[in-house]
Structure 1
Amino acid sequence: MNGLELLEKYPLAANVVRNWFMNQMLESFKDETVPDGFKQYMLEQGIENDKVSILIDVNPRVLFDVFDENDISINIIRTNNSTEEWDWALVPGPQENSVCKSRKEAELFAVKVAFEILDNKLTPKEEEIN
C-alpha cells in the first residue's frame, strides 16, 4: 500500500499527519522574516494528500515523530545474525512483524500498521457517540 492509499484509507490518521507536516513547515519559518499573512494563507490552503504521500513513499521514517507524539512507537531492528534482513514492531500494537530485505521496506510495513492503529485510536467509540 503506498502513501496515497494510506491517507485515503485512514482519513483520521491522515488529518493528524497533514497537520503535523503543516506545523513542521510553519515551525521552520519561525526564525525567518516570513509575514504572518503568508503563514495564515498556508494554514488555510493546507497540504494535499498527493504531496504528503510523496513524503511517505520516499521517506517513511519522517512519520516516526508523528506516531511517537500519538503514543505509537515504531521499532526497526536488524535481524539477528543477518546483514540483509530487518524486522519491525509497534508498541502498542500487534506483535506481528515481517522480515524485510531493507530498513526502508520494514519502515513502510510498520507505518502502514501505525496508520491503522492511529486511525482506530481516533475513531469515536460507539458508547461515546450515544
Structure 2
Amino acid sequence: MSGAEIAAEVAAALAEAGEAVGTGPLICTIRRANPAPDEPQNPRDEPSVGDGNPPMLFAVTGIESVQDVRDMSGMLVGVKKRTLTIDATGVAPLKSDVIAIGVAPASVTAQTMFEEILAVSPLSPGGTALLYELSLAV
C-alpha cells in the first residue's frame, strides 16, 4: 500500500469520525494568498474589474480538539491547547495560511471568519504526509 493510499484512508477515517461525534464531516477551508503573476501586466491592457489576484481556497476534512495542558508533574497549568487534525490528500497547509472551520469553499463570503494557523505539524513516516496537525489560538 502506497503512502497516498494510506493518506486517503486517513482522510476517510477523519470524515467518519466527524460523522460519529458531530453532525457530519468537519469541512474546513484553507485560504492562501495568490502569488503575484509571473509576467508584468501590460499598461495598455484594459484594467480588470474586481480583484485581479483573489486568494486560493482549498477544502480539507478535519477533527477539532481542545485539551488542557499539564506540566511535567501532571498538574494543570491553566492553559488550553486547540488543534485541528486535517487530511493530507489535498494541499499541504502553511503557517502563512488561514483557515475557516466548518465552512466549505463554496460557502466562503466576505464575512467568513478565518483563523490564524500558529503551527503546522505533519505526520509523515517515510516521507509521505498522512495528516497534518494545526495549532490554533484558543
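Values in this text are rule-based calculations from the coordinates and carry no lab data. Predicted, not measured: the structure shown is a model, and the values here were computed from it. Cβ atoms are built from the backbone, for glycine too; each structure is taken alone.
Out of 1, 2, choose the structure whose coordinates give distance in nm of label points 7 Å out along Cα→Cβ at positions 84 and 108 equal to 1.1 when calculated. Before the final figure, lay out the partial values.
Numbers: 1: 1.8; 2: 1.1.
Structure of origin is 2.
Quick check: -17500 is what I get for helix-only ellipticity at 222 nm (-39500 (n - 2.57) for each DSSP H run of 4 or more, over all residues; to 500), calculated from one of 1, 2. Which structure matches? Walk me through the intermediate numbers first.
Values: 1: -17500; 2: -4500.
This value belongs to structure 1.
Taking Rg/Rh (Cα atoms, Kirkwood Rh) as the criterion, the top-ranked structure out of 1, 2 is 2, with the highest value. Distance in nm of label points 7 Å out along Cα→Cβ at positions 28 and 92 was computed and gave 1.8; which structure, 1, 2, did it come from? Considering all the candidates, the number was obtained from 2.
Out of 1, 2, which structure matches 0.65 when FRET efficiency 1/(1 + (r/R0)^6) of positions 12 and 100 (r between Cβ atoms, R0 = 25 Å, to 0.05) is calculated? Corresponding structure: 2.
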